[in-house]
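Each value in this text was obtained by applying a stated rule to the coordinates, not by laboratory testing. Small disclaimer: the values here were computed from a predicted structure and weren't measured. Cβ atoms are built from the backbone, for glycine too; each structure is taken alone.
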Structure 1
Amino acid sequence: MNDKKRLVAIAVGLSVLFCFVLVRFYQIQIVQHERWQAYALAQHQHVVTEPFSRGSFFSNTSVKQGHPEEPLPFVVDVQKYHLYVDPESIPESLKPTVASQLLAWLSIPAAERQEFNAQFTRKSRSRKLATWLSREQKETIEHKWKELVKQTKLPKNAIFFTTEYQRSYPFGSMLGTVLHTVQEEKDPKTGQALPTGGLEMLYKKQLEGKQGKRLVTRSPRNPLDTGAVIQEPEHGANVYLTINHYLQAVTEAELTRGVKAVNGLGGWAVMMDPHTGEILALAQTPEFNPARYRDYYNDPALSERTKVRAVTDCFEPGSIFKAITVAIALRASEELIAKGKKPLLTPDEWVATADRHFPGRSKPMHEFRTYRFLNMDLGMQKSSNVYMARITQRVVETMGEKWYRNALTELFGFGKKTGIELPAESVGLVPMPGKLHPNGKLEWSTPTPFSLAIGHNILVNSMQIVRAYAIIANGGLDVQPHLVRKMVKGDEVLVDNTKPVARKQILSKTSAKRLVRSLKYVTKPGGTSARADVPGYTEAGKSGTAEKIVDGLYSKDHHISSFVGFAPAENPRFVLIVSIDDPEKKFVPGVGKQQMGGVSAAPVFKEIAAQALQYLGVTPDDPYGYPLGHPRRDVKRADWTAELEALKEAYNKYN
C-alpha cells in the first residue's frame with residue numbers, strides 16, 4: 001500500500017511538473033515569444049552602420065561645343081576598410097602570435113607597435129587596429145588569416161573589418177584650394193566629417209549623406225552570413241562644376257612656370273566665360289594638396305596656401321583699372337546724350353595731357369613720359385595716367401562725385417562681393433565721402449577720383465576685375481560669376497545654373513565695342529603688353545603694376561603685377577586675369593622691367609590663352625598674326641596692321 005501511494009505521489013508530482021513545464025513552454029514560446037527571440041538573436045545578431053558616400057565634384061566637360069565628354073570627377077569617395085580585433089575571443093596563449101602576424105602583414109611603424117600590442121590586452125569585443133586600408137590590403141589579410149585559423153584553430157571572426165569612405169583626388173592637387181577636403185576623423189554617430197574649407201565647407205549639408213543599417217549575424221566562433229541591409233544609406237549630392245579639368249591643368253601649369261620665370265612669391269589666375277559667368281579655371285601657386293591637409297594647417301608658413309587668393313586677397317589694381325575708368329566715362333556720356341546733352345568724352349577726341357597738375361594734389365601726376373595730346377586709343381595703348389585722370393575729372397565735374405562712386409559700386413560691383421560660391425570673399429574697398437580712415441584722415445578728398453582713375457586708393461579682388469572685364473567683352477551686359485553648373489541628388493536637381501537669365505545692360509553695345517577696339521592696341525607693337533599677343537588669334541586686354549604695402553608704406557621694390565584680357569577680341573570665349581605676387585625687380589635687356597605686368601604676367605596670359613583656344617576648338621581669327629621670324633607671319637595681312645599704322649601717324653602728328 002505504501003508503494004502504491006508512493007507511485008501515485010510520483011505520478012502526481014510528474015504530472016504537476018509536466019504541467020509546469022507545459023505552462024512555462026507556453027509562456028516562452030507563445031506569450032513571451034518576441035522577448036526571448038530578441039534575447040536569443042541579440043547573442044548572434046547586431047546592427048552595424050552602413051556608410052554613405054559623400055557627394056563628388058565633377059569637371060565641366062561640356063565646354064567643347066559639339067564634342068561632349070563623360071563627366072570626370074575632381075574628387076571621389078573611395079571605399080576603405082578599418083581592421084578590428086575581438087581580444088576576448090583569442091586565447092591568452094595565442095595573442096602574441098596573432099599580434100606579431102598582424103604586425104607583419106600591416107607593416108606598422110616601430111613607434112606604434114607598443115600601442116598596437118596593447119589592444120590585445122583590453123577587455124573588449126572590438127578594438128581598432130588599423131585604418132584606411134585598401135581593398136587589396138583587406139583581401140591579403142583575409143587570405144593570410146584563413147591560413148592562420150587553420151593552423152591555430154582560432155575563431156574566424158576574431159578579426160573583422162568595417163567599411164568607410166575616404167576622399168580621393170584623381171588629379172592630385174589640382175583645384176585643391178577651391179575644393180579643399182574633409183578631416184579623416186568622423187563623427188562616430190553620424191559618420192559626418194568636418195570640412196577644412198572651400199566648396200567642401202560651403203556645401204557641407206548638400207554633400208553629406210545619411211548612414212544606413214546592416215544586420216550582421218555571428219556565432220561565438222564562426223560567421224554565419226555577411227548581413228543584410230535593413231536601411232539603405234543615403235548618399236550625398238553630386239556637384240557639377242563650371243571648371244574644366246583641361247583648362248584648369250593648363251592654367252595651373254603655365255602659372256607655375258611663369259611665377260618661377262620671374263622669381264615671384266606666387267600667383268593666381270581666373271578664367272571665366274564672359275557670356276555665362278562660368279568660371280572655367282581658378283588656379284593658384286604654390287598649391288594646396290588636400291590629401292596632405294594636415295601639413296598645411298600645422299605649419300604657419302604653409303597656411304596661406306589654403307586660401308583662394310583670387311577671392312580672399314585684395315590689392316590695388318593699378319593700370320588694369322584704366323579700362324573701367326574709360327567705361328565709366330563712356331557710360332556718363334551715354335546718359336548725357338540720352339538727356340539731349342553733349343557727351344563729356346568722344347573716343348576720337350584729342351585730350352590735352354601735357355599739364356600733369358590736378359586739384360588737391362601737391363605734386364604733378366606721375367607719367368612715364370609727357371604727351372601733348374592723346375585720344376582714347378592712345379591713352380589706353382600708352383597707359384597714360386594723365387589721360388585717365390583728365391576724363392575722370394570731367395566725369396566728377398559733370399556728373400558729381402556721388403554718381404562716379406555709384407558707377408564703381410552699383411554698375412561694376414567694386415566694394416561688393418561678387419557672390420562667387422566660395423567662403424571668405426573680400427569686398428575690397430571703395431573710398432566713401434565723409435568716412436574716416438583708422439588714421440583719422442578722410443577716405444575721400446578732392447584728389448581721390450584722380451587716384452581711382454589709375455587704380456590707386458581702391459582695393460579689389462581678382463574676381464571683381466574679371467567680372468568688370470566680362471561686361472566690356474560681352475557687349476556691356478551684367479554677368480554673375482559662378483562655380484556650380486548643377487547639383488544633383490539621386491533624381492532630384494537641387495541647383496541648375498545652366499538656364500539663361502535676364503541680364504542688365506551696364507554699358508551700351510556701341511561703347512563696349514569701341515572700348516574693345518582701344519584694348520586691342522595694348523597687345524600690339526607700341527602697346528605696354530605686346531608679350532600678351534596670342535599667335536593666330538585676336539585678343540584685347542590691359543596690364544597693371546601696383547606697389548605692395550610693406551610695414552604700412554608703399555614699397556618701390558615689391559609689386560602685384562597683373563594682366564587681364566580676353567580672346568578672341570570679338571565674341572570672346574573667355575576672360576582671363578593673371579596676377580603674380582612680387583616678381584623679382586630687375587631690368588631684362590631687350591624686354592624691360594621684369595616687375596611690370598606687361599613683362600611678367602602678360603606672357604603667362606599668352607601661353608594659357610593659346611592652349612585654351614586650341615582645346616576649345618576656336619578657329620584662328622588672325623591666321624597671319626604671328627611673331628617676327630615665324631613662317632606664318634604676314635604683317636600685311638595680319639589683324640590690326642593698318643590700324644596700328646594709322647594710330648602711329650596720328651600720334652606723331654599731335655605729339
Structure 2
Amino acid sequence: MSILTADNLGLSFGAFDVFHGITLTVANDSKIGLIGPNGIGKTSLMLVMAGIQAPTAGKLHIARGRRLGYLRQEAVDAFADRHNTVYAEMLTVFSGMQEMQDELNAMESHMSGGDHSESLMQAYGELLDSFQHIGGYDYDLRIQQTLEGLGLGKKAWNTPLNHLSGGQKTRALLARLLLEKPDLLILDEPTNHLDIEAVEWLEHTLNTWEGAVLIVSHDRFFLDNTVNTIWEMNRSGIESYTGTYSAYLLQRQERWEYMERVFKEEKARLLKDVDFIQRNWVRASTHTRALGLLKRVSRDIAVVETHGLLALRSGKQWSEMGLSADRPLDVIEAVRKVNAIEMPLSRPPAIRPRLAAAPTGGAIALRANHVTVGYARHVLFQSVETELHRGDCAALIGPNGSGKTTFLKVLLGQLEPLKGEIFLGPSQKVGYFAQAHDALTAAHNVMDEIQRHKPMHPEQAHAHLAAYLFRGDDVYKPVDKLSGGERARLALAILALEGTNLLLLDEPTNHLDIPAREALQEMLEQYPGTILLVSHDRFLIDRLATQIWELRDGKLQVFKGSYREFTLRRSTPSAAPTLLPQRSMAHDNSRETRRRAQALDLLEGRIREQETAVQKLSRELQRAGENQAFDRLNQLSSQFAQAQAALDQLMEEWEKTAV
C-alpha cells in the first residue's frame with residue numbers, strides 16, 4: 001500500500017525547468033534519503049510532495065486519510081501566527097487527549113459526589129479504555145523526552161515561540177511534527193541545527209518510526225543510520241538504490257561502470273554497423289545486407305531515443321517496446337544520429353582537489369601540556385598532556401560552545417592559553433580552514449582572491465579554479481556575492497596552494513553538497529600530513545580520524561581509535577577500547593581498501609536494520625504473550641527465530657570481512 005504516488009511530475013517557472021519527468025512511489029514503511037547536488041530541485045520537489053507548491057506537469061496522489069508532516073530546511077517564519085510558549089505549543093498536538101482527560105475528571109467528580117449509576121460507570125470505563133489505548137497518561141512524558149532529545153531543555157519550555165532563534169524554531173517545529181506522528185514525515189535537512197547528541201537521538205527515533213520517512217540531508221552518517229533506500233536526483237529524474245548511503249556508494253559505482261561499458265560497446269557496434277552500411281550501400285552484391293542492417297540500426301536508434309541506451313540490453317523485442325516496422329532512416333541521418341548518441345547518465349562534475357604538501361615535519365606535530373583554554377572570566381576546558389603525531393588525524397568533537405574553535409585559535413597563536421603550553425613540532429607549516437571563511441576579502445572577485453594568495457599566470461589560475469567548479473564567468477564573481485558552498489570551495493582552492501604538513505580544519509563541510517563532501521574526503525584521505533579536524537560530519541570523521549578528542553564537562557579526553565569504535569565504547573563503557581578491527585583509510589587509500597571499507601559499512605547498515613527487525617519482533621512476542629494470543633505467538637516465534645538467524649549470519653559475515 002502506498003501513501004503517495006507521483007506520475008511524470010514537473011515544475012517550471014517560465015522557460016526554466018526546475019525538474020521534469022519525476023515518477024515515484026512512497027510505501028507505508030518507506031525510509032528514503034533524497035540526495036543530489038545543490039540546485040537540482042530537491043527542496044522544490046519536497047514542497048510539491050507536501051502539497052505546498054503545485055506542480056506544473058504530472059499528477060500527485062495522496063492516499064485517502066493519510067497525513068503528511070513537512071519540516072522546512074529553515075523555519076525562521078514558523079509559528080509566525082502563534083503566541084504559545086514552547087511547551088504549550090507541544091500540548092496543542094494532544095488537545096483531543098486533554099479534552100478526554102477533562103471529561104474523565106468531570107466524571108470522577110460526579111462519582112466522588114455519589115453518582116454511581118450504571119450508565120456513568122459504563123461511559124467512564126469506555127472512555128478510560130480509549131484514553132489509555134491512545135497513550136493519554138504518557139503524552140506529557142513524550143513531550144519532555146522529545147524536547148530534551150532535540151536540545152530544547154527545560155530552560156526553553158516557557159519561552160514564547162516568537163522569542164526563539166531560527167535554529168530553535170526549527171527544532172521546535174521538528175518536535176511538534178514528531179509528536180503529531182504523521183503517516184509520511186518529510187524532512188529537509190533536519191540535522192542542520194542539532195548537535196551530535198541530538199542527531200543521535202533523532203536517529204534512534206526514526207529507526208523505530210512506524211510510518212514513512214523522506215529525508216533530504218547532506219549528513220551521510222545520518223543517512224546511513226536512518227534510511228534503507230536512496231533516491232538520487234539528477235537532471236534526468238530520480239535513480240533509486242536499495243540500502244543505506246554506503247550501500248548506494250557501491251551500487252552507484254557499479255552502475256556507472258556498467259553504463260559506461262554498455263555505452264562504449266553499443267556505440268562501437270552501431271558505429272561499425274553504419275560504417276559497413278556506408279561502404280556497401282552502392283554495391284549491388286551487398287546492398288540487400290546493408291539495407292537490412294540499416295533497418296536494424298534505425299530501430300536501435302528509435303529504442304535509444306524512446307527508452308534510453310540500456311534498453312538495447314533489455315532482451316525485449318522491438319514490438320514489446322511499442323516500435324513498429326517503420327521505414328528505415330536514410331544513411332546520412334542514421335550516421336548523424338549514431339554519432340550524436342551520448343552517455344545517458346554521465347558522472348556529475350566534481351571537485352578534483354589536491355593538497356600541496358610541505359616537507360615532512362617532526363614525529364610530533366603538536367603537544368599540549370596541561371593546557372587551560374578559555375577567556376579571562378570563563379574557562380572552557382582543561383587538558384592533561386596531549387600529543388598529535390605525524391600522519392595522525394584527530395577529530396575534535398563536543399557540544400556547541402565547548403571551546404573547539406577557541407582551541408584552534410590557541411594553536412594558531414591568535415589566543416594565549418590561560419594555563420599550560422602549546423608546542424608545534426619542528427618544521428610544521430600550518431594550514432587553517434576557518435568555519436566563517438573570514439580570511440576571504442569581500443571586495444575581491446574569485447580570480448583576484450586566488451592570485452592574492454599565490455600569484456600565477458591567468459591560465460594557471462583558471463585551470464586551478466576549474467578543479468573547484470569555478471568555470472567561465474564564475475571566476476569573476478565578487479566574493480561577497482558567493483553562496484556558502486561557493487565560499488567553502490574557494491577557501492579549499494586557496495588552502496590547496498599553501499603547501500602544509502599540519503591542517504587545522506574548522507567545519508570544512510559546512511554548506512557543501514554531497515558531491516563536494518565526497519571530493520573533500522578524497523582529498524584529505526590522500527593528504528600525507530597531520531590533521532586536526534573540527535566537524536559535525538560524522539561520516540568524514542569516521543573515514544579520517546585515527547583518534548577522537550572529546551570535549552565534555554570541561555575536560556579534553558582522548559580516545560585512540562576510529563569514530564565507530566568511539567561510539568561503541570561510549571554505548572558500552574565496560575567494553576575493551578578497541579571493539580572492531582581498526583580500518584582507518586587515512587594512509588591506505590588503495591581501491592581494494594576503499595571497497596572493503598564500503599563493504600563493511602554496507603554490512604553494518606544491514607546489521608542495524610536486522611537488529612531493529614529483531615527488536616520489533618521481540619516486542620510483538622511480548623505483547624502476544626501478555627494477551628495470550630497463542631496462534632500469533634507461534635507465528636511470531638518462527639519469525640523471530642528466522643530474524644535472529646539472519647542477524648547471526650550477518651555478524652559472521654562482518655567478522656570475516658573485518659579481519
Structure 3
Amino acid sequence: MWLDTLAQRLGRVVYPASRVINGFGVTILAAMMVLTAADVILRYLFSRPITGAMELAEYMMAIVVAFGFAYTAVQKGHVGVDLVISRLRPRAQAVVRSITCFLCLGLFSLIAWRSVFYGEVLRSGGYTSSSLYIPAYPFAYVVAFGSAVLCLVFLVNVLESVAKVIEKARWRIGASLLFLIVLVLFLFLTPVFGKEILFQIDPLSAGIVGIAALIVILFSGMPIGIVMGLVGFLGMAYIGGTGAAFTSMGSSPYTTASSYGLSVVPLFVLMGSFCFFSGLSRDLYNTAYKWLGHFPGGLAMATVGGCAGFAAVSGSSVATTATMGMVALPEMRRYKYDQLLATGCIAAGGSIGILIPPSIILVIYGILTEQSIGKLFLAGFMPGILEAIFYMITIYILCTMNPLLGPRGEKSSFKQRLVSLKDTWGVLTLFIIVIGGIYMGIFTPTEAAGVGAFGALLFALGMSVLGKRQFTWQNFMDSLIDTGKTTAMVFVILIGANILGYFLAITRLPFALSDYVAALAVNRYIVLGIVIIVYLFLGAIMSSMAMIVLTVPILFPVITALGFDPIWFGIIIVRLVEIGQITPPVGINVFIMQGIAKDVPMYDIFRGIVPFLIADIVHVAMLIAFPQIALFLPNLMK
C-alpha cells in the first residue's frame with residue numbers, strides 16, 4: 001500500500017535524524033552540567049564565578065529540550081492516557097490514532113511556525129543576554145527546528161495510522177478521512193468564527209467547557225502536554241482572538257524551554273541516572289539487607305529501605321521502582337517470598353522516589369506556585385522517612401501474622417552491618433552536598449542539581465577506576481539519552497500547561513472557584529477532603545506530572561484562600577500523587593513492576609499493594625493532623 005510505503009521511507013530518514021539531533025542535545029546537557037558545577041566551585045572556593053553562566057545555561061536548555069522532542073516521540077516517551085483507547089477494537093484504535101496524530105501534527109506545526117515569528121520579534125528588537133550580549137533569536141529558531149522535526153515524526157504516525165484504517169476497512173476510509181477533516185476544521189476554525197456564527201458564551205463558562213473538553217480528549221491517548229496546549233490555544237483564540245493565541249504559541253515554548261529555573265529538572269534526573277548505572281542502588285539494598293534481613297519479611301523491609309535511599313539521589317518514582325525491581329525481586333524469589341508481597345512492596349516503595357528530596361515533582365510544584373524549592377525539599381524529608389517506616393511496619397505485621405509470606409533471611413553480625421555502611425558513603429555524600437548546600441545557602445536548587453549530577457558522575461568514575469564498579473562510555477551515553485527523553489517528555493507537558501494556564505487566566509476560572517469555595521459556610525477541612533478525593537480519583541487515571549501541572553494552577557488559589565500552608569499542601573499533594581502511582585487502573589509503578597516480573601499477573605500486583613495503600617491513608621491522615629511533621633525543618637530555614 002502506497003501510504004504504508006511512504007511512511008516507511010519517510011521514517012527511515014526521520015527516525016535516524018531524530019537520534020542524531022537528540023545526541024547533540026544531550027551533549028549540550030553534559031556541558032551544562034559541567035558549566036553549572038564549575039560555576040559553583042569557582043565562586044565558592046575562589047570567588048571567581050563564570051560570567052554569564054546563568055544565561056548560557058538558559059540557551060543550553062532551549063537546545064536540550066527542543067532537540068529531544070522528536071526522538072522522545074519516536075521512542076513513545078510522551079505520556080498519554082490510553083485507558084479507553086486501549087479497549088477499542090483495532091479498527092477503531094486506528095481511526096482515533098489517525099485523528100489524534102493529525103491534531104498533534106497541527107499543533108506542533110503551529111508552534112514551529114509561530115516560533116519562527118517569535119524569533120523574528122527577538123531579532124528585530126535586538127534582544128540579547130544581559131552579560132554576554134548573546135542574541136536570543138537563534139534559540140527561538142532552535143525551538144522551531146525541534147518542533148518541525150517532531151512534526152515529521154507525527155506525519156509518519158499519521159500515514160501509518162491512515163494506512164491501517166484503509167487496510168482494516170477500505171469501504172469506510174472515505175467516511176473516516178472526511179470525519180477527520182471536518183473535526184480538524186471545526187476545532188481550528190470555531191475559535192475564529194464561532195462567536196459570530198455558532199454560539200457565544202462568557203469567559204467563565206468557556207473555561208468550564210475547556211476543562212470538560214480537556215478531560216474528554218485526554219482519554220484519546222494523545223500526549224497530555226499536547227492536549228493541554230490544544231485546549232489552551234483554542235480557548236484563547238475563542239475568548240481573546242487569534243492574535244493573542246498565536247502569540248502564546250510562539251513565546252510560551254521558547255520561554256519555557258529556556259527557563260533557568262527549570263534546568264533543575266534534567267540535572268536532577270541526570271544525577272539519578274548516573275547513580276543507577278554506577279550500581280549505587282545495589283549497594284544501598286545490600287546494606288539495608290544486612291541490617292534488616294533477619295526480621296520477618298526482612299528482605300521486603302530492606303527493599304523499602306533501599307527505595308528510600310535511592311530516592312534521595314534519583315527524585316523519580318519510575319527510576320526507583322525499575323531499579324529496585326531489578327535488584328530486589330530476584331533475591332526475594334530466591335528466599336521464596338510470596339509474589340504478592342514481593343511485587344507489592346517494590347511498587348509501593350518506589351513511590352517514595354517523588355517525596356524524599358531531591359524530588360522532580362516538588363520542583364515543578366514550587367515553580368508553578370512560586371514557593372521555595374529548598375523549603376519544599378526540607379519539608380519532604382521527614383514525611384518520606386516516615387512513609388518508609390510505615391511500609392516496614394506493614395511488612396512486619398503481615399509477615400508476623402503469616403511467616404510464609406516473607407521468611408527470615410540470614411542474620412549478619414554487628415561487624416558486618418557496620419562494614420556494609422561504607423558502601424553507602426556515595427549516597428550520603430551526594431545527599432549532604434545537595435540538601436546541605438541548599439539549606440546553608442551555598443547554592444540555589446538549580447546549582448545544587450548541577451553539582452549533584454557532576455558529583456554522581458565523579459562517584460561513578462571513581463568506582464570504575466577502583467574496580468568496584470564498571471562505568472563504561474555506553475553507561476554514560478545511556479544516562480544522557482534517558483535523561484534527554486525524560487526532559488523532553490516533562491517539557492512538552494510544561495509547555496502545554498503554560499498555554500492552558502494562559503487560557504484559564506483569562507477565563508478567571510481558578511479565581512472564581514477560589515472565591516466560591518472561600519465563601520462556603522463549611523469547615524475548611526471538608527473542602528480539603530474534597531480536594532483529596534479529587535486527587536485520589538485523578539491519580540487512578542493520570543500520570544503524576546500531568547496531575548500536578550493540570551490541577552495546581554486551579555486548586556492552589558483555593559487552598560491559600562482557606563489559609564492552608566502552601567509548603568505543607570505541596571507535601572500533601574505529592575503524597576496523594578504517590579498513592580496514584582500504585583492505584584488501579586493506571587498505577588504507573590505497577591506497570592513497571594509487571595514489566596520486570598512478567599510472570600506475575602497485574603491483578604496480583606494490585607492485590608499485593610492493598611496493605612500499603614492502607615498505610616498510605618494512615619500516613620496522609622497523620623500529616624493532616626500534625627502538619628509540623630512536614631513544616632518543622634522548613635521553619636528552621638532562614
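Values for this structure:
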| quantity | calculated |
| --- | --- |
| Identity of the structure behind 20.0 (criterion: mean count of other Cβ atoms within 10 Å over residues 261-268, calculated), options 1, 2, 3 | 1 |
| Origin of the value -14500, where helix-only ellipticity at 222 nm (-39500 (n - 2.57) for each DSSP H run of 4 or more, over all residues; to 500) was derived from one of 1, 2, 3 | 2 |
